[in-house]
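The next part holds the structures, each set out as structure tokens.
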Structure I
Amino acid sequence: MIEELFQAIDQKNTETFVRYLHPDAVFRFGNQPAVTGHDAIRDYVSGFLASVKLISHRIDAVWSSEQGMVCHLHAYGWFAVVGTFL
């Protein structure tokens, strides 16, 4: 399951990504404000992915229990540069 979730992100498929989340999920990226629910998460992630030319995740280890899951991974991204620089 976790592999498919990150594959959806790597393919910039936010519709598939949010299907892995509870409808009332809370999503926080880094130190950004949290967003709640499929619509808000989809909008936020879509906006972020629009700034990324390419993204890739390599999963190194996954630990799970009845309470949840922890994933150790490496993320690689290439960002699109927008604007004029002097």
Structure II
Amino acid sequence: MNKLKWFIVVDILLVIMFISSFFSAIVISRIIPAGDDDLFWGISNVNWMIFHTFSDVIFAVLFVVHIILHWACIKENYPNGNGKH
């Protein structure tokens, strides 16, 4: 796969992981708070927390991959480390 396709795949996955993390955070904090035995979409609060943690970890890994893929562009735009050419 060429570099442009990697950019697209990683960026799309980053958006998906961000949305899933954001949504699960809302479910955990607002819809079924800790200690509540209710279910949302048939999933308990503990399982939402596990899903949230995994989506955050995947997001972090993808973010590092994103930075690595764009490193040449970052170095080109910030050659002195301060943004001034």
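What follows draws every value from the coordinates through simple rules; no lab data is involved. The structure presented is a predicted model; accordingly, all values stated were derived computationally and were not measured. Cβ atoms are built from the backbone, for glycine too; each structure is taken alone.
As an exercise: Cα extents along the principal axes in Å, calculated from one structure in I, II, equals 53, 28, 23. Which structure is it? Computing Cα extents along the principal axes in Å on every structure in I, II gives 53, 28, 23 only for I.
Which structure, out of I, II, was relative contact order in percent (Cα under 8 Å, 6 or more apart) derived from, given a value of 22? Answer for the origin of the read-out: I.
Comparing distance in nm of label points 7 Å out along Cα→Cβ at positions 25 and 73 across structures I, II, the highest figure is found for II.
Once Kirkwood radius over Cα pairs in Å, for residues 1-40 alone is calculated for all of I, II, which comes out largest?
Checked I, II; max of Kirkwood radius over Cα pairs in Å, for residues 1-40 alone sits with II.
Comparing distance in nm of label points 7 Å out along Cα→Cβ at positions 9 and 65 across structures I, II, the highest figure comes from I.
-9500 is what came out when helix-only ellipticity at 222 nm (-39500 (n - 2.57) for each DSSP H run of 4 or more, over all residues; to 500) was calculated for one structure; which of I, II is it? Derived from the structure labelled I.
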